[in-house]
Structures are given as C-alpha cells and as structure tokens.
Structure I
Amino acid sequence: MKYYLIVGEASGDLHASHLMRSLQKEDPEATFRFFGGDLMTAVGGTRVKHYKELAYMGFVPVLLHLRTIFRNMALCKKDIMQWQPDAVILVDYPGFNLKIAKYLHKNRKNRPAIYYYISPKIWAWKEYRIKNIKRDVDELFSILPFEVPFFEQKHHYPIHYVGNPTADEVRSFLEEGGWRKEEGDFQHVQEKPIIALLAGSRKQEIKDNLPAMLEAVKQFPDYQCVVAGAPGIEDAYYEEFIKGASVEIVHDKTYDLLSRSTAALVTSGTATLETALFNVPQVVCYKTPVPHLIRFAFNHIIKCKYISLVNLIADKEVVQELLADRFSVKNIREELSKILPGQTGREQMLQGYEEIRTALGGTCAPDNAAKLMVPLLEKS
C-alpha cells in the first residue's frame, strides 16, 4: 500500500522514520512519499519537501513567510491528490496537518484514509480543534496515556493509545549498551560529574534560556557543564552565549550525554521526558515574554496545569517548572542544588520517574501503530 506522511520538525522526522520501518514489517509492499527529513529519507521512498522548509515558530516569522507556507500547503494538497495514497499519516504539526486533513475530507472522491500519529496537543490549547479532528481524522493514535480520558471521556472520540516512542527509543539505546567510553565520544569533557544543559531546539529558545542556565551553573565548580547542541544549530550560535567559558557542546549525542549526566537543566518539550527516562534529575527552565501575563494565562486561560511531559504524565509536580515569573538565575540555582547527589529532592524525583515509566508501559509504539493501521486499511 501507499503511505503519505507529513511531519514538520526533527522529532516528527524521528518518530515517523520508526513508524515507516514498522509499516514495512506489517506491509512488505509499503511505499512512501512524504514531507519529512533525513531520517525518513534513509528509510526509503520519495521526499517532496524537507521539514526545515516548513517550520516557522512565532507570530512574526510566520507572518514573514506566509507566502512560502501557503505555497507548501498548495504543493502538499496537489501532490497527495496526484499520488493517490491509500493513507495519509499526519505526525503532530497541527497548524499545517489539520488544514491538510480538512482539505482531504472535503474532497471525498477517492479520499485516502486519514490517520493522525502523535495527536495534536489540544488539551493544552486550542481545544476547539476537537471539532476538526472528529470531522476530518479517521483514526487517532496517541503516545500519551493521559490523552485517552481527554479524548474518549471528555469529547467522546475513541482513540488508540499505542505506547510512547520516546520510551521505546531510550529503552533501545540502553539495551544496546548506551555510551561506551572507548568509542571516543566526549573526548574533551573533563572527568567531573556532568550537568547537562538542554536549552531547546530553536534559536529563540536557546537565546532565551541558555544564558540564565550558564549563569546558574557557575556556582557548581565541582561539575562539568555540557550543552546538547540542537540539530541544525551551529556552534557559532552557541558561542555567542558561552563566550569562552569552560563548557562543552556535543551535537547529535543527546542520549549519550544524558546517559552520563548527574543532573540537567532542560527547556520544556520531549527533552524533559527523555531526561526522566534516563533517570537524570532535572529542573525545567522556560523563559517567556511578559511573564506575569503568561502566569495569569496559566492560572485562568490555558487548560493544563503543567508544561513538562513529566508532570503531565504523572499528573503532579515531579519536576520543578521555572516558567514565566518563576524563571530566574536565583531560582534555577536553588532548585538545581536540591537535586544533586545526597539531597532529598533527588530521591523524591527519581521515585516520581518510576511512576512515569509504569504509566507509559513497555510496548513499542510504532509497531503497535503499524499493527493497527495496516488491518484497518485492508478492511477499508
């Protein structure tokens, strides 16, 4: 069968590439065409556009690139209709993907099945999008256990919880032996315990969060600080903030870094869950503009209590979230000191991590999704 996949960022490229491999196991005749990245390209098929040509973050960048966004949207719609896939698999990236789903739903003649893998986070914001999902998406595959009651009980929309791919990826890394010193990784890192700095995947996030992280860790001279370089962000950009400090940068080795780290400062996102699954105590740091307004929004407008996947899955505060008006060098330093070896906060956090592992389960998310998708297509 023919599968058309659409992703809009690096994490989607990773998860979609694993799903493609799982689909190949269930459907040996599977062929792929996609808006994706290098990892999907390595699996096989035809890449129509790289996700780097799609993703714009923030109001101003989106406004400046509206013509490109509309052009890519039109290309995607036309390409799907010409290729006539059996299924279109949307991976996260809701601003783009839900518009594609709406278009395909309207064009009912020879319409492919519309599957959503890694559902839009409408429980956090834009809950009204549930109407579009109910109308336009045939099957939704969730990777977060707390989404099941949100969709099924609150909105009466049945979904499939297939497990969590991040948990799969960390588990596979550890089962394969993880980092081995003889391979030569981290050859410049000092022989000190490591505090990992994961300051986000986009330049704006790095600019907002990394300077405060670096300032906070100065008070811990017995530790070596290592920055996890984001894909596509060159060292020169980080150097603007590091300015010759004794800090290492490693690229494409986040799991290696976390497997060696004693503690971490993490900007929100999937990285918070990855850090927890490596059993590394962390402080979540997320600077925002107009912090008091953001705090008001969290208290009165935004539907979810937390920003980190760790706390959302646990449904309680396992890790400290220094968001908006709580974000400061002083607070980062204080919270970090509480989770270093020998501190009671460290053991409490590690106990919370164990609850998260239990909640996620131990099954393989892409395999589970593929085992559901292929029979559904065969029946249709």
Structure II
Amino acid sequence: MERIEATYRVLSATDGSVAMARSIAVELTVEVPESLISRHPGIESEIVAKVEDLHEISPGLQQLTLSFAGELAGSDLTRWLNLLLGNCSMMPGVRLIGLRLPDDVLRGFPGPNHGISGVRELTGVHDRPLVATALKPRGAPLADLVKVCRDFIAGGGDLIKDDHNLLDDDLASFRDRIERCTAAVRETEGDRHVLYLVNLMAPAEELDARLEVALEAGADGALMAPWVIGLDRVRELTSRWPGVHIGHPSMSGVLTAHRDGGISLPIVHGTLARLAGLDGSVFVNAGGRFSTTREQGRQIAEQLRAPLGHIAPGWAIPAGGMSLDRIPEMIEDFGSDTMLLIGGALLADEKGVEEATVSILELVRDRFTRPKGS
C-alpha cells in the first residue's frame, strides 16, 4: 500500500523540533524506547512513522508531516484514530490539520450510501439546497410532533430529522413514535418524497434493532452522533443498513474546540464523516449559539465535497441556532449542495411552521431559479 500522510501543527521551540518530531512518530506507532526499536530493524523500516517534512510556521509553532505505512491503518476507524492521534492527543499543543489518503487505503471504505447526487435522486430536488428541520422538543406530546411533520411538509420542506435530544426510553416507545411520524410524512408528501431521519441514540445493543424498526416503518435513515456512539460503530451501521445517514456534532467539541490540540474541523466533519459512510454532516455555523466563524464553516463544506478517491461527496449542513434571516448568508457561503437546517427558529415562528417553511422555499427558489444575469 501507499503511505498515508498526516500533517500536524505543533507547539515547539525550533531548537527542539527535530526531537519533538521523532518522539511523535514513535509515540503514535510503537511507543517504546529507541533502544528497543534498534533491536529489530523491521520496526524502523516498516512500522515507525517517517518524518517527511518539518518547518517553522511562526516562532514556537512547527508544522510536521508524518507518513505511515498504509497497512497500519486497516479499514476500521478505531485503528485510524489511534494511529493518527492516539497518545499524542494527550500532549499539549499537537493538532492534526491535514490528511492525504491514497486510493488503495481508501478502498477499504465504501463511503456514503447516497451522497449528494443520491439524495437528490431520492428527493427529486436537483437545482437548489434542501430545506430541512429538526423534530423537537423532547417532552412535547407525540401529537404535536406529528403536526410538525405535517405542517413542514405542507409548506414544502424536503427533510425532517429527529433532534439529537429526541430520545425514547425503550424500543416499544421508539417504534410507536417512529411509526406515527413516518405515517404523517408519507400521508402528507403527495407525489414528492420527503426524507425522514430518526435519531439513533440508544444503548449499544439496541442500535441495530432501532434502525431496523425505523427502516421497516418507512423512515429513510438516521441521524447519528459519531463522537457519542463511536466513529467506527457508525461506519459499521451505515454499511449494514442502507439508507440516508447524516452525522451530528454532539461531543465533537472535545476534539475540535481547542485550537492548539485535537483535530481540525474539516477532518472531523468532512473526511472522517465520509469514511464512516455519512451522507452529510451537521456542523455548528457562524451566527448561531456557538463561537465558530464563516471561514471555518466554508472549510468544512469544502472538505465534505473534496475529491476522496471513490468516496462520494457529502452534504454540508450548517446549524446551531440558525434563523430564517441567515439563509442568504448560508446560501452565499455553501451554495446549492447544502441542507438549510432551521430547527427551533422555524418551530417557534409566529407565522406557524407551514407558513414559515413556505417563506424559506420562496427565498431559496427565488435565488436558484432566477434567470442568469438577473
């Protein structure tokens, strides 16, 4: 196999940077004293990461590129996380910021079941962003949730996902809610196909059973939180259960929020999400409840759509307290291959869910169907 290249930003003084680079290479691959490596020549040549590049970005800040034998990664993302950051996640000032993945390494991953083009085929929407909402809040009567489904679809919405906090304590309760919500979606959609994705958060032993129940009831797939239920568990679920599956960022902040450590946002919500088989990623966008920037959002979207071997590009789903007045900016930043996810603001709109959805669709269609040059 060709080698994987990983690039890191590391806090380190120039006079110690070479030793630092070697220590990271050893820590990530063998974690033994140098004397043990030298006893076995094959370890150095076949296993220990190679330092491919090391240069100073600014005083006290280095950029390090390591390459790893492709065979070390395997096709399970548990091993990938351990290899690419592992113990070094506990070293202050080490952040994974780039990956170059050769085609023969990527062959072990099928990627998204649908991606951008497949989801467009399912919905029949080919020339504009999809309009989406979140079904919530937890604690609302089921009849109210069913009404949200009907009103959103009556207003022209394209995709409904359960909120990540919309939880059911047991399989029977889950089945009842999903069957009623799915029936409302199918009865209201007419000759369209509106996507309904269930929240897949439950005890580990119930995840497969819940997804089976949802798909049998007519739901289209699931919302999964990779950093809660496990990144490789998501890969296994998406490969076993065909459907439209999107990722939620819950708990991802422990990886991405500290600018000097962890993993960059585009790798978490772009590269790793697609390797896990997710058709799109929900990520927190500028102007909402969280302290992210427009540039960070654009970087995530770019990574979701960037070439990645045979793996299909994924949907950008900016979220985190988006309001209707932010739609023009989101369209400017993310373009057509975007799910415009308006949750609480849509549900609380004084016009009601149906009329608020109509307003969003009018704005979107005006932007994407106007004649060229107008």
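Where a number appears in this text, it was derived from the coordinates with a stated rule and is not lab data. This structure is a prediction, so every number in the text was calculated from the model and none was measured. Cβ atoms are built from the backbone, for glycine too; each structure is taken alone.
Here are some notes:
- Computed 0.55 for FRET efficiency 1/(1 + (r/R0)^6) of positions 105 and 241 (r between Cβ atoms, R0 = 25 Å, to 0.05) - originating structure among I, II: II
- Among I, II, structure where distance in nm of label points 7 Å out along Cα→Cβ at positions 89 and 113 as derived comes to 2.7: II
- Once mean count of other Cβ atoms within 10 Å over residues 209-216 is evaluated on every structure in I, II, the highest one turns out to be I.
- For FRET efficiency 1/(1 + (r/R0)^6) of positions 121 and 273 (r between Cβ atoms, R0 = 25 Å, to 0.05) computed as 1.00, the structure of I, II it came from: I
- Value 20.5, calculated as mean projected area of the Cα convex hull in nm², assigned to which of I, II: II
- For helix-only ellipticity at 222 nm (-39500 (n - 2.57) for each DSSP H run of 4 or more, over all residues; to 500) computed as -13500, the structure of I, II it came from: I
- When Rg/Rh (Cα atoms, Kirkwood Rh), for residues 225-328 alone is calculated for each of the structures I, II, the largest result comes from I.
- Computed 2.5 for distance in nm of label points 7 Å out along Cα→Cβ at positions 17 and 129 - originating structure among I, II: I
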